[in-house]
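Enquirer: Once you scroll down, you'll see the structures, which are given as structure tokens.
Here, each number is a calculation from the coordinates, and none is a lab measurement. All figures in this text were calculated on a predicted structure; none of them were measured in a lab.
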Structure I
Amino acid sequence: DTKQFRDFDESAKAAARREVYESFAHILRSNASVRDLLKCDYVIVNGLLATYYGIEGVSGDEFRKVSLPKDSPRGGLLGMAAVLAMGSNGERTSPVERGAWVLRKLLNEPPPPAPPNVPQITRLNGRPRTTRERLLAHQEQPQCASCHRAIDPIGFGLENFNAAGKWRTVDSFQAVDANGKPAKNGLKTWTIDAAAAFHKGPAFKDYFELRSIVATKAPSFARGLTEALIQYALGRPVGFADEELATTIVQRAQKQDFAMREFLQALVASKEFHTK
């Protein structure tokens, strides 16, 4: 929504997308650990994106490594505007989309697809509710409960980022009536509470603790990354027969603290790559 997020214009969107590519390129060139994709103390930005993130002292079109203060929410995929914007509909954040993305891409624990024909929760129509209140209502439905208990808490931990990936501390919601018009007394504003807990633990009090927990899951992330690299390199879906190859690659990379080049060198040196 360009009216709601005026500074997230086409130039900002392009810079945000490029940040993802430039960050991967930096990690590859410097042979840094893929842990940096989960949490790090720097970003790869140009002047426009630095301004968007509230980082001072950066100008020009060139993307470069910029150190972050300790209290910065940036650094790693979870702090990138392009990633955060994917988890929204352009107007509002979607903790479900964000939580599911983290499970799939960072923790290598993809949730199952949503069941078909899930009925809408009509009792909330026209009523002002916080994002958390509206999503918790889905857990009342048996066919939704198990997945939402795993997905939603992670998404709640990212709620300090708005739909365009900017940091915020307050959110609001305007309920509408049956005709799609703003409901009377339907506006609700609240201070964001990012505290939640992973389905099987641990708990986190805010986004920063969530990010730190995700950062401890480097082996799971490395496994998912390896399977994605195998699929790309071999040009086919990863199957049971690839288990040994994936394990070998991860073990080799782990000996070098998951340095990026270790994944690629192990893969291109494999029998499977040479006989594809």
Structure II
Amino acid sequence: MKVMLLAGAGIVAAGLLLVTQPGTKPPARLDAHRLTGDVSSGQLRRVLEAADVIDTTVPKAELIAEGKHLFRDPALYQDGLSCQGCHTEGGANADLGTQVHPTSAGDFVGPRDPPALWGVGDTAPYLWTGSAPDLEGLLTRLIRNFFKDGNPTGERVAALAAYLRSLEPPVSSFDLGTMSSAALRGQRLFQGKAGCISCHSGPLLTDNRLHNTLVPQVPGANDPGAANPPHSFNTPQLRDVANTAPYMHNGVFTTLRQVVEFYDKTASTAPLNLTDQEMNDLVAYLNAL
């Protein structure tokens, strides 16, 4: 079972999506193409070199504080857009829903679900198609294309990267060793019969690879996913997954039970031959993460 949630690395799993703060204009459509282009190789190299120096010379607490300000302040962004609106306190925004494409000429048709950013420093590559190989490079392009002044300095990139790397998932019963009996049974299924761990392994429960598990398109969509493997999407991390609905790269499922049923019956992993109780136990485990 592979639970495909958000994430392109909004940054993500996935891309950093931008939305208006309350009381401002309605959320604008994010042109995801602008997250991976429109920065010369020379400018990118200079910014990344400067960011590396700053990261090793400026106290980490100062960088994190400045990065938090850059992440949250709508005054810095075009049209009053900031990262905080989609990735609230680094998590997901359950009230937001999906980001609808096309956002520019030649773009695909269909929704993309913005991810939570927990542990984002350890989940490269980024965006749902894995087209951004490193965090600092992605942030350089984001600042260039979405900040009002379009000035991706080494200071800004280092600060935002430090803040994002400081984001840790909320403490849960999974961390505290207090999971319910149902969740413990679900954990055994996750690691065994259901096979979820083949893609969702490690501390953040992701292999950081792209897979095509036959997630259905929403009606009218033609989202191609990544080219290699064809029609594949980035594996999201699963911490705090209970609070990141809707699920899959396109938000096609609204509950974790629907996700589990998909992998049991129709995904590339099917059939898993899970009983109703086993599916409930898997959901209990996912809710505990």
Structure III
Amino acid sequence: MLLNDSPYDIEFFYNFYVKFLAELLLYFRNFALYISLWLFGYFLVCCVVYRRYARRLPTRTRGALGAKRVLIVIAHPDDECMFFGPTIFRLCEQGADVHLLCLSNGNYEGKGRVRRKELWDACLELGVPNQNICIIMDDRLKDDPKVQWPVPVLAKLINHHLEAIDIDTLVTFDRGGVSAHANHSAVFYAVAYMFVEKLMPERCVVYTLDSVNLFRKYIGFLDLPLSFLLSSKRYFLRWTESRRVVRAMRRHRSQMVWFRYLYVCFSRYMIINTLRRISLADIELELEVDD
């Protein structure tokens, strides 16, 4: 009798557990439904934005940077395809005189000679002629994330090319270097050094390629709406045009290991580049954040 009157009735707890489990499953089902609908809606928005943008592409990006003679500064062979492909392709299409300065020959695995040839082939696919490509071979600038490149040396090399070719627009990495590679970031700090030391030519406008978080980096064209909202300077490619960047990347055969095939398939940088114009004030602010 005491057992029947006990508040800890087994049947009561069993019914409570069944009800709780049913409500929990219902909650997760509804949550999954809402997330699926949201993702489907976002996908449709991306498709609409892409189609509308692709239709107006010739006028929407015409002269986006107002550049006539551009210097793209990269750290290694294949950076031009993996990160700057849309910018290089579109600038060449618009008739800009595009030059490429590669600060190492990519000799990390002893393949420097092969990678130099691959860089020339890839740039030709993107529209950059061989005579506009300069590859630096300096023992102080080894292709190695563990090697700290001397910033004054980089700044001197970049400044020489800006002056020699009469460049009006410089495009390079931002502080994050897209992939957080130390050599990429060193290029940004060299440009920052030029601003601080008053070495940057007054006529030269400087843009850096936006580094984004890991999620945005690998959602491909699904990053279109965010790129529209967050960036005023942007270069997008149609699907057929992005195939040119993919073909250029495949010229780097020595680098096409399995994870780079995944990168080519999913990375936003194969179809989208968003750029930010920087000045001395921006540099000083970023350096203060570093401190």
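Enquirer: Say we calculate relative contact order in percent (Cα under 8 Å, 6 or more apart) for every structure; which of I, II, III gives the highest result?
Expert: II
Enquirer: Same structure, new question: Hey, mean projected area of the Cα convex hull in nm² derived from one of I, II, III reads 21.8; which structure?
Expert: III
Enquirer: Further question: Figure out for me which of the structures I, II, III the number -10000 belongs to, where helix-only ellipticity at 222 nm (-39500 (n - 2.57) for each DSSP H run of 4 or more, over all residues; to 500) was derived from the coordinates.
Expert: Details: I: -12500; II: -10000; III: -16500.
The read-out comes from structure II.
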